[in-house]
1. Using distance in nm of label points 7 Å out along Cα→Cβ at positions 18 and 258 as the calculated read-out, with 3.1 as its value, let me know the right label among 1, 2.
2. Quick one: P(r) over Cα pairs in 10 Å bins from 0, in percent, for residues 42-313 alone came out at 6, 26, 33, 20, 10, 4, 1 when computed from one of 1, 2, so which one is it?
3. Of the structures labelled 1, 2, which one yields 3.5 when mean projected area of the Cα convex hull in nm², for residues 338-385 alone is computed from its coordinates?
4. If relative contact order in percent (Cα under 8 Å, 6 or more apart) computes to 14, which of 1, 2 did it come from?
5. Between structures 1, 2, where is mean count of other Cβ atoms within 10 Å over residues 114-121 highest?
6. State the single structure among 1, 2 that was used to calculate log10 I(q)/I(0) by the Debye sum over Cα atoms at q = 0.12, 0.14 Å⁻¹, for residues 154-409 alone, giving -0.93, -1.15.
7. Given that helix-only ellipticity at 222 nm (-39500 (n - 2.57) for each DSSP H run of 4 or more, over all residues; to 500), derived from a single structure, equals -11500, which label among 1, 2 identifies that structure?
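A short reminder: the numbers here are calculations on the coordinates, not readings from a lab. Given the structure is predicted, the values throughout are model-derived calculations rather than measurements. Cβ atoms are built from the backbone, for glycine too; each structure is taken alone.
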Structure 1
Amino acid sequence: MPNEIKGLNEECGVFGVFGASDASQLAYYGLHTLQHRGQEGAGIVSADGSSLYQHRDRGLLAKVFADPHELERLVGDAAIGHVRYGTSGHNSIANIQPFLFRFYDGDVALAHNGNLTNAVTLRHRLEEKGAVFQSDSDTEILIHLIRQYIRDGFIPALKKSLNLVHGGFAYLLLQKDRLIAALDPNGIRPLCIGRLANGAYVVASETCALDIINAKFVRDVLPGELIIIDRAGLHIDHYTTNTQLAICSMEYIYFARPDSIIHGVTVHNARKRMGKLLAKEHPVDADMVIGVPNSSLSAASGYAEESGLPYEMGLIKSQYVARTFIQPTQELREMGVHMKLSAVRGVVKGKRVAVVDDSIVRGTTSKQIVQMLRDAGAKEVHLLIASPPFKFPCFYGIDVSTRAELLAAHYSVAEMCKQVGADSLHFLSLKSLIKAIGIPDAGDAPNGGLTVAYFDGQYPTPLYDYEEGYLKSLNEQERRARKEQA
């Protein structure tokens with residue numbers, strides 16, 4: 001569901017294919033499956049061994065490629081694609097990816113999922129050295145860094161550049177004769193590799209994009225890896241070995257499709273376990289369990305199964321309201337809830353309802369849902385959240401970069417319950433969240449190989465350009481708290 005309703009904006013989705021005669025068509029299918037990761041814009045760049053071809057525009061993928069001739073024009077057996085939700089830069093066509101750069105020594109296309117924490121500093125340095133940016137997206141920084149070191153060769157220049165950018169990033173680069181993928185040293189953003197029956201390789205943000213084109217999953221891209229795919233096959237390299245897995249926990253909680261598998265964990269199963277553990281930690285006296293469509297349905301089924309309560313369809317989501325229709329103002333956010341969701345009066349009337357949701361960010365949605373259920377006749381509304389309180393900003397690709405937006409940063413659980421109007425409010429503990437996800441290849445990585453900074457404030461990387469503002473917001477909040485206590 002979109003940020004106007006859920007309070008979180010998705011990151012982006014990337015897809016690449018090399019060695020398939022219908023590469024651009026496959027990219028279209030893959031991006032269609034990743035549409036949930038971004039709805040502001042989309043694009044594809046293809047390569048035929050000698051030239052690169054591009055088409056991009058604002059809007060949903062189907063709108064961008066409404067003219068079938070646009071897809072047909074993207075010839076070649078290699079392609080990369082991107083669906084965008086802007087975490088950095090404005091929603092103009094200049095910021096729609098993949099970017100295509102034409103140089104005398106060879107064209108390069110670039111697509112990026114994530115957010116750089118030192119983008120402002122790097123951009124200033126590059127501009128002082130004469131770089132001219134075509135967009136205000138942090139993605140473009142990488143190509144300008146590469147050009148600084150290009151005399152060393154493209155791959156050495158890329159490795160050097162990847163060690164200068166910080167934050168969460170999954171990059172795809174396309175040249176006329178190869179596809180390159182790179183993941184940040186913590187693997188914060190997901191990226192996986194698949195293979196088609198004809199031997200062609202595919203790289204995508206989620207495994208659901210492999211499934212749609214019948215590609216067999218090969219492996220996840222690991223932190224610090226540089227994957228190079230060319231006519232000779234797939235080559236695994238590294239730009240750094242100073243790595244520590246810390247994948248974004250919100251991928252499992254909210255962002256990824258339930259049928260995707262990330263680091264060996266099926267997202268649906270993880271969410272269902274979250275619901276089960278939530279039921280163990282916070283049983284409520286209710287007549288039924290309902291989930292908030294769509295990302296909370298798995299957790300709701302787990303809660304119902306563990307609690308022994310019947311699982312009912314108490315909320316219906318409209319499938320026909322475009323995500324881009326509602327503008328992000330408070331008034332329209334509230335209107336958007338009613339356009340997207342409806343309570344099933346015949347199910348909830350006179351009943352004590354346990355509502356399972358994945359998160360509370362600003363609280364707007366939760367308040368509207370509770371009121372909607374009461375208006376439909378619900379006797380009691382108990383709100384159960386299948387993640388811990390979202391107290392701290394994300395700087396790695398979720399568009400929540402200030403504490404001012406976060407309800408849990410300013411109020412206790414009891415105060416939040418009063419704000420949203422529920423009869424009770426409960427959150428899953430951090431320990432149970434980590435247990436529910438249970439990444440098998442996390443090894444001895446902290447927090448089970450997850451980034452859980454949104455809940456405990458312990459970020460896996462330095463915050464660089466964001467640190468001063470973040471610390472200032474913490475200090476201001478502490479001062480307000482002391483003043484209120486006095």
Structure 2
Amino acid sequence: MSRLIVGPFNRVEGDLEVRLDISDGMVADARVVSPLYRGFEAMLVGKPALDALVYAPRICGICSVSQSVAAARALAATGPVPQAANGTLAVNLIHAVENVADHLTHFYLFFMPDFARPAYAAEPWHADMAERFTAVKGDAAREVLPARAELMNLLGILAGKWPHTLAVQPGGSTRAVSRAELARLGALLAGFRRFLERTLFADTLEAVAALSTRDALLAWAGARAGRGDFARFVTLSQALGLNRLGRTDLRHMSYGAYPLAEGPLFPRGVFRNRVAGALPVDRIAEDVSHAWYRPAPDGAPRSPREPGAPPDAMREDAYSWCKAPRLEGEVAEVGALSRQLVAGHPLARDLVVLDGATVEARVVARLLEVALVTLAMERWLRVLDPGAPFIDHTPLPAVGEGAGLTEAARGSLGHWVSLQGGRIANYQIIAPTTWNFSPRDAAGVPGPLEQALRGAPVREGETEPVAVQHIVRSFDPCMVCTVH
């Protein structure tokens with residue numbers, strides 16, 4: 001048995017270290033370390049209630065809208081504060097732009113450059129991957145960055161700015177959209193669709209959204225040899241067996257995404273062993289037995305409705321600033337794959353039934369979601385009414401508590417707040433990477449990434465094993481969101 005410490009990771013938002021025990025050429029055990037404490041929860045205590053809308057987006061410059069949405073919903077739930085119908089659509093559009101841009105950034109700039117590494121130089125597909133995806137220098141970056149920038153122009157119209165917009169409020173959006181701006185939004189989204197259908201998919205969004213089985217996906221990719229980056233990934237995944245790498249067999253969780261009058265685009269729930277079910281949100285708790293926080297006197301996990309555990313950097317039995325959130329005492333995986341499993345998309349479910357949650361399944365789910373959400377954005381634009389209100393100005397109560405649950409690109413994001421005298425008495429945040437990169441709990445059960453890394457191959461002489469890199473990035477970590 002040997003020990004290998006991998007980190008810091010490049011192309012990952014924030015600080016991350018992974019400690020690996022290696023035996024017989026594979027990972028026998030793993031510990032995932034989040035070494036940076038940030039303290040946003042503590043910062044917010046004592047602040048006026050609406051200050052949460054200023055502080056929370058600054059948790060992260062990549063998913064700031066997701067933080068805004070969670071904060072606004074938590075505050076609205078203390079009332080309750082109703083949301084204008086137009087505001088719901090506008091916030092959905094703002095949130096969707098950021099999430100789709102995150103998926104695109106992850107695929108092109110964070111995940112695919114690993115396959116251009118010299119470690120794969122002997123593979124027959126390496127030259128194509130190096131030309132296409134080499135970090136900074138590849139052809140793909142020159143194509144995707146302008147397309148992403150054009151997509152983000154929607155946020156200038158809908159939210160005033162990005163990141164850290166203040167347009168998202170408990171009652172809707174402060175940024176009303178005129179008819180002329182609505183036409184401009186439609187034109188920008190149509191241009192983004194053209195990029196997706198030409199470069200990423202080499203097919204229509206509708207055709208991608210309709211893929212229903214792994215066999216259908218493989219046949220679809222085989223018919224597009226050399227056309228479309230999604231097909232490139234599927235072919236590469238077959239060659240490397242990414243459908244067998246980074247496997248977990250855990251409960252999947254989604255808070256639900258993009259609320260609508262007729263019900264959310266993606267529903268709330270859990271999925272495991274081919275069965276979907278209701279999500280018992282009140283059974284979420286955070287274990288700190290292996291994290292640098294002072295445990296409760298009885299050692300029991302804390303509900304996010306309770307004040308958080310104070311930091312304790314001197315604990316010798318801990319190894320991460322990340323807490324261990326658990327659902328009914330169990331580990332849960334979150335992310336695009338989890339959302340699509342709960343929503344019942346047949347392709348996502350077929351991939352997991354066949355092989356479990358793997359590197360392949362996580363990446364396919366993200367790209368599938370790009371198609372699904374872009375199609376939804378087109379529908380939302382068609383029903384947005386420039387003549388109707390975009391916000392309800394019902395004031396917040398002086399006393400109350402609420403939870404704001406949403407789905408960031410990386411998975412389930414929750415903010416829990418309690419108010420006393422119009423000020424924040426308690427604020428707790430559980431981010432997607434907190435779920436996926438959690439340390440062990442009191443029972444010694446590892447978090448999702450720690451479980452996914454077990455069995456990963458390590459080539460002789462590797463100090464940064466490529467298989468480990470693929471698994472870590474398949475979760476698209478955002479470490480700055482993880483600890484507060």
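1. Going label by label, the one that fits is 2.
2. The value was obtained from structure 1.
3. This value belongs to structure 2.
4. 1
5. If we compare mean count of other Cβ atoms within 10 Å over residues 114-121 over 1, 2, the biggest value is for 1.
6. Checking each candidate, the match is 2.
7. 2
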